[in-house]
Structure 1
Amino acid sequence: MKKLVLVLATLISLPSFSQRIVDFVNPFIGTGGHGHTYPGATLPFGMVQLSPDNGTNGWDWCSGYNYSDSVIQGFSHTHLSGTGIGDLCDISVLPMVDKTASIQKTTSRFSHKQESAKPGYYAVQLKDFDIWVELTSSIRCGMHRYTFPESKNASIRLDLGFAINWDRPTESSFIKLNDTTFVGYRFSTGWAKDQKIYYAIRLSKSVKDIVLFADSNKVEGNTAKAKDLKACLQFETKKGEKVMMKVGLSTADVEGALESLNEIVGWDFDKTKIDAENIWERELRKLQIRTEDVALKQTFYTALYHTYLAPTRFSDRFGNYKGVKGNIVNGKAIYSTQSLWDTFRAANPLLTLTQTELVPAIINSYLSFYDQYGLLPVWDLQFNETNCMTGYHAVPIIADAILKGITGFDYNKAYDAMKASAFQNIRATDLYRQYNFVPQDKAGESVTITLEYAYDDWCIAQVAKRLGRTNEYKEFMKRGLNWRNLFDKKTGFIRPKNANNRFVEPFDPYFADTDSKKSGYTEGNAWQHSWFVLHDVYGLINYHGGSNRFVKKLDSLFTVSSEVKGTNITPDISGLIGQYAHGNEPSHHIAYLYNYVGMPEKTADRVAQICKTMYSNKPDGLCGNEDCGQMSAWYVFSVLGFYPVNPVSGEYVLSVPLVQESALQLPSGNLFHVLVKEANEKNKYIKEVKWNGELYTKSYIRHFDIMQGGTLEIILGEVPGKTFGKAIDDLPGRAVR
């Protein structure tokens, strides 16, 4: 233990760590291109995401902001990070001067030269109003500081009708409590059908007058209720005067929103900003790297930052939140924004390592959802089931926690919830059970659905075994092999079949379509989806005809034409290397499959290529949607040199780290330390590995070994080592449960 503490102290005292980690985070990474991230102020997993909105609708504005834009319509308090659908952007405000109150869309120009962001802080100059805007936040409260010019007609415009993409308001309210405090709510529908946000606004300056518009009509008084409601809070300002505002949120009621204001005591904006920065510094320091490559360091720590933006806190300070049925429910530390189709692959497994203490609260949130809905969430937004994407992927996240011994939730209840999802009669699950695959003529995206249900069922089997339910273990293990029913040995692809058990013709592995009736695959084609057999890789190898044929097919994935055929191709198929599509999640594990056939050098080549070509420290530094941390989690793992191909297996497949050194602070106080030796431009492959000083030949490392702490020493060479990852017993997945 003393040795490990000494190693951590040594790592932290290195020159590269003389600067705070938050200084390497660039929240603008991913705000350009198709990354769909936001640059605003938030805390790890916070309810408030206080960020600018351009007021532009479109796919690349799913977070409300895109780096290519040049105007700002307002600063709203809830945002999605990297999703493919736009929603939220609740409680939008805009400071203005010399602007007549109206219902018309109001924007201001801005320049990136007068814009900055770091964890917990965002600032921008509104050119048209000469107002310097600064934003910071606590968990449930956003804090604004506006530096105004001199004006007889200054105001803060509250626009409860503001909406992007799918979202639209259904009812809003505004009530003046006194000259500095205002409350109300915004109800809306969109991707999530029943959204309720209650707000409480408190200003550091008294309001001189209020101008209200309810559904385009100007109304008198201090109270209004409408679908589209706008309120202009008016006052006078001196040159350089700083007006501050706090906005507290609750999904339950106004009382909860008012209580959220108490998270920030007084009007010390700088202290609140520093507090937010220190919280981020504390969380980011749990995982540290050493490298001379500043750009890589910025990309890495921003990626780690992005993995802490979801899920988001949903319960207020009283423990209250809007339940699935719209009623107020009381719960402890409830979280929402669960992009499970994306995050079960690497983002949630990374949280298992970096935020172990948070995992029980996340799973208890799933179980609260199950209590109210009868099923585990698929894609939970604001405690609404969007039923977006395929699979029932709360299952592998829960199974992973159980099998890794994480406590703090009811294992038996969790198992019952998993079974409920597996025996539902919606989302083609009944067809899957009836045919042992999903027929394409009965339901679209049939291959993806079959593959993902098979994996989730295998995960349920592992929990059944852990709980001593032998018969159910056998049943779910059998269901876990259903992927084999769609494998075509002639083409080497997993293909759609109809209910008559015949493959759908014609077949083109390059074909993709957003119309699920035309495509057997979700956001992809046969090239990308035919590798999703995380739990039965050796079965997949055998079905290909052995290791040599498997490797030949795998090689071809990265070298064939990048043309995707079809008339309605989703933009999610991006970041192409051949037909490997790193911009979307189904491809994320594939480069690591070479380890399963004793060729870790090929894994090293491909992982390095992807890291260096698909990520950068620029606004367009993500090749696809960030998807609530998954795109970034892949990069974090890959830079460190290991990846959870099958998260529930308890194994991480090894590759070549892209940094000289890394250290993970474990909940026990122990340290998992990775040290790379002989790294240079020529030495690209693992020559030898030592674990705590002893020779280590396996091309994977187990979770329980990591959690005990220790040092993994990786020695590189120009040619691959002769013993590392070559013997059958040294391959990943051989001892999988």
Structure 2
Amino acid sequence: MVTNFNDPKYYENRELSWLKFNERILNEAKDAKIPLLDRLKFLSITASNLDEFFMVRVASLVDMVHANYKKRDLCGMTAEEQLKAVRKKTHEFILSQYQCFGRSLLPILEKQGIHLILAHEELTASQKEYVDHYFMENVFPVLTPMAVDASRPFPLVSNKTLNIAALITPSDKGSRLLKDHGGTEKKMEFATVAVPSGIPRLISIPNHDGEDIYIFLEQVIERNIQKLFLNYRVECAYPYRVMRNADFELDEEETADLLKEMEKQLKKRQWGEVIRLDVEEGMDARLLKILKKNFQVDKVAIYSIHGPIDLTVLMKLYGIEGRDELRQKTFEPQLTPRLRDVKDIFSEIRKGDIFFQHPYDSFTPIVDFIRQAANDPNVLAIKQTLYRVSGNSPIIAALAKAAENGKQVTVLVELKARFDEENNIGWAKMLEKAGCHVIYGLVGLKTHSKISLVVRMEEDGIKRYVHLGTGNYNDNTAKLYTDCGILTCSEMMGEDATAVFNMLSGYSEPPFWNRLLVSPIWLRDGMYRLIKREIRYAKAGKKARIVAKMNSLCDQEIIALLYEASAAGVEIQLIIRGICCLRTGIKGISENIQVSSIVGTFLEHSRIFYFYNNGEEEIYMGSADWMPRNLDRRVEVVFPIEDKKVKEEVKHILDIELQDNLKAYYMQNDGTYVKKDRRGIKTIASQNIFCEEALAKTRLARQKEKNKSVSRQFTPVYAADEP
């Protein structure tokens, strides 16, 4: 009997799997062993993650339901069934978030002298005086109250903004404006006011006890809201927030100017369909009815919040000054020992590939690679892909400088990088003004690859230097995300890198690739070939093993092939941070598969693929996950690790992460994730180990430098022999 590895019962739903990932992050916020402010940070991250999940993934399900889309997903669920299950889970998740905040974190904050005033009624007399003065001086001039009646329609409330809804009635004096102009006074009217985003949401209240006291901006406005509606009585006021569909599609083939079309679409994002309405728990039923009607949301899309709406604000508390004891000590990325005191990075690359494991290794050498190229008279051209960059990017500055210095600079700026579109549009315009040749990639495809190419004239002719990585050229996130990369001058890699850029800028499809696996055409076939080779070895009775680390795994064909490999006897270990639609422990299907997920201080972002290959081990790294979008709808670059020393370093990374028993969650047969029981065994925290190893390398390098200095200082001078 032939096993059907595509049977829906063998698969997990993508959206529900993602929610499990966010639950793992929430578990970090609940962990009493983690410093308090770090727990607040994790809780804030869960809120930020959930917002994006709604704006994109839930919005997509809503669109499919509206379109009566009936096709089932890989686990057999329709869009309607998925949306129902997701709504149920998210209601439960948000309840769990606020239980963590209210029952666990708030009391501990109080004990540490950090007080969050959640309701203005809690203020003391002196605090009320300060808050009222602050309102009149800093808030009142910015506010615009919006009443709703026959002549004033319900206002457009933009995406993710916090607002306060109120019911108002005329005071005893009544509204002279209405009387003088023949208006009729209503018994009850609706009004709303936007909480201004330009004012800090957490307002510090001075005190003499050395404690930190904060009140939320919406509470300050709510306390003083009567001042916005003179001659009216405010019957009730409650904060609310809407989440809108932020996803959009471009018909790129019909678009003459992609940049201009993107700018148009981004403006529309603020006014997409409302897919989630957050309201304060206990909101007046009349107010809720008005909001529900005007935003056209079902009851299941309304989330009653017991606490401050939008917990992303807690990230502000994470950075509170003078409270370092409540935060995990910040790790400072270390300079790769090979590059200490190196002035010519190109000569060092010629000695052999240089490997980086960020954030343990500093991102500075990658910036220096572009900076040196920009100022090197022997460099002829620089080519680079940019997906997400920092707000004040040194990479962008270096590329602009290179163009000003007369280099031929080609930059692919991905305008469709979700939620970074506006930033990238700005960078594209700036680079064009600096004289760079800016391109936006291939029609219908996102360019997600992380690749830089420097072409240099040397004594023996043209030489190409290449940086290949798993993460973005973003100096800020490089301190927070775990990523890997190499600097190489391999001729084969250089030829492939040139072919990548020729493909992106001129539709030049190479007849073959020397070393790189490039999507959307060649990567999927390459991965199939590597997995099938392990299957053949297993069937021949030989050792076969696959280790794969990535962000997400949800490609059905890859999963089916992994099931086939497991059934054939291939040992498979997967380190999947987020979505995993594969299920472990299915008899005869996935008994040889282990799935773990590491959730730690740094966000696990690197993609590494290891294949035993009958002892001739092959390792690849790159920008692609095993997802349909990465394999079929994006330009991705996956590259082999060929340097023996680098290969051993990458194997070490995988070995340590597979042993992690502190921050790693392991998938169980029922799809749940649990941490290992550490009783009686040594604690292994992979991220901590990598930090310690990076620091140890630096100490060793400094000691060697010191020894050299001492050796030079005390070198004896011998007299010449007498004749």
Structure 3
Amino acid sequence: MNYRKDTINLTTGTVEEKRQEIREYFLQTYELDERLFDLLKEKKFIYEQPNSLRHPLIFYFGHTATFFMNKLAVSNIVKQRINKTYESTFAIGVDEMSWDDLNDENYVWPTYEETKAYRDDVKGIVLDLIDNMEFTLPINWESPMWIILMGIEHENIHIETSSVLLRELDIKFLSDEEIFIYNNEGKETYPQNELCTVKGGEVLIEKDRKNPIFYGWDNEFSFHKAQIKEFKASKYLVSNGEYLEFVKDGGYSKLHYFTKDGVKWLDFTQAKMPTFWLKEDGKYFLREINRIVPLPLNYPVDINVYEAEAFCKYKSEKLGVEVRLPSEDEYYRLNDYTKAQEQESNIGLKYFNQTPVDKYKFGEFYDVVGNVWQWSITPTYPFDGFETHPSYDDFTTPTFDDRHALMKGGSFISLGNEILREARYAFRKHFFQHAGFRYVQSDNEYRTKLNDNVYETDEQISQYCAFHYGEENFGVKNFPKNSVDVLRPYLKDIKKNRAMDLGCSVGRSTFELATLFDEVLGIDFSANFINVGIKLIKYENLTYKVATEGDLFDEKTISLNDLELEHTKEKVTFMQGYACNLKDIYTGYDLIFCSNLIDRLYYPQKFLDDVPNRVNDGGMLVILSPYTWLEDYTPKTNWLGGYLKDNKEVKTLDTLKLNLEEKGDFELVDTIDVPFVIKETNRKHQYTISQMSIWKKKV
């Protein structure tokens, strides 16, 4: 079957022509995702967990559908949920900070049939939206159709990641039926690699989010320019044969080839060869997605970053010159130099596996695009002018660290946005993703470590850092700290095992609560926000910028040690979540603390209906809010107060009393005014008074 491999041009044709094009694109992607799971011999095998670091396959079968619904809901395009439970259970995947921290015990998965029925319901809703929603051309970030494309391109990503998980699954669970086309040109010989020259030139990435030609993820937009000097790159991707030299020379047992983190990974996995290689009676074999074949030495090797880095050190010794992984900019230059986007390649499911490294020629080079993703030495970092999309603010930001590496070029199964020159995908360095590499000999400067203080690129994050971790202004105490201090006397007689800071923002109150409770979970919808807390736990300090005047800034550095909160590190965890759609596992808390949250929710009544059930008997629910109701955040019909009804004033506190006291199991203990000041510049501040209402759940 021939699949549309390219993404949609957002500028051409008429609205009706674009509807039809997007409809066909959606159906291809949605059905292809399901077709992958047809490789399972029996549907019950969908509950198998191919990798201990990832969820069972059923999660990925449901996840791509719930992604559509969750993004359509958060974008206010759909008002009704299909299945609230599924849209929580299947919401968030795995990207933990280490390789041994997935706890899958708390999940209860629906049946395959239930999940498929849910997928069918979502399919119907999306098709109806494609056929009927109003939009104009060109489609950009502001268009409702952008959210549909977001779901399609997200599913393209998961088609690829699910294929990797199927490849990691014990082959006894898979059918050997070839429902896709395999390449069968594997040989026991391989071409000898060599270094070829790439002439220098300018690299320019300039993508306008207001008028994009193609869909793009947040990290692709804005501006980036670099001048690359002439360098040399390997003619071929590193083949299984070339990599076998490293294996046979005992490369995996020579720890000096591996980085510090690479050694930790080796110790954890006890790897002796690539994860998709098998060895039996002295012969090597390759595990493809649903078949095992004699190791084709002329195919590209499929490994992770640690293995690629180690090979480069080994190869440097053999060549007598230093070689390394290419930087992202060097890859762009190689791509431009060979006009790679114009060449034929093994991409877009032409085959269901890799092809020989000398099959697709790009000038003097081969496989500049396609076959396998190519690891770079570059960590994910934001371009100038980086912004997160308001409906998906955690696509890239969780990868802004030194544990993820950028991959370039796409693989044999890449589709849509993945095949674009500008595509920037990052994976944890120990993961596998149909990814190989080529090496370079280069004097070009390159980025090896992310500046951990990436929040200075986001004005709002910096402002919230100042609000949470800054000093008092005009004699008004630091609000997150003061809020917890004001609350302390009311907590004397309750259990202090577990607390939740819901809507924790950048985390100061989470750390302060951990001075009182044994365990504190901070939850916020924004991955940008919770990453501040995560960085403070992980790194010694964090720097942000505070506007002083015009384009002038002061630089501030904070640390938990300076705040006398260092001892709370082990007690605090941060997770992403939405207050109106929390996972069922988040229950049994002695305190749920919600600061300046309810008047920023789309459905505050849903929050009120749900959150009390998560508080233990005798525990407390604390709500702080200035009751600043704005239609930018909450439709007027959903306000809890601040309006007239039947010629009577409706105030938020009265609505809280109605829900928590009269209808619920709480008693109001006290209300306290807690002021705060937000500094915008040296000479502009916002003064606000938040009301703290303290509610105790009856025993």
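Worth pointing out:
- Among candidates 1, 2, 3, the computation of distance in nm of label points 7 Å out along Cα→Cβ at positions 35 and 539 that gave 3.9 used structure 1.
- Structure responsible for 44, 25, 20, with semi-axes √(5λ) of the Cα gyration tensor in Å, for residues 171-578 alone calculated and labels 1, 2, 3 on offer: 3
- With Cα Rg over 2.2 N^0.38 Å derived as 1.09, matching label from 1, 2, 3: 2
Here, each number is a calculation from the coordinates, and none is a lab measurement. Just so you know, these numbers come straight off a predicted model, no measurement behind them. Cβ atoms are built from the backbone, for glycine too; each structure is taken alone.
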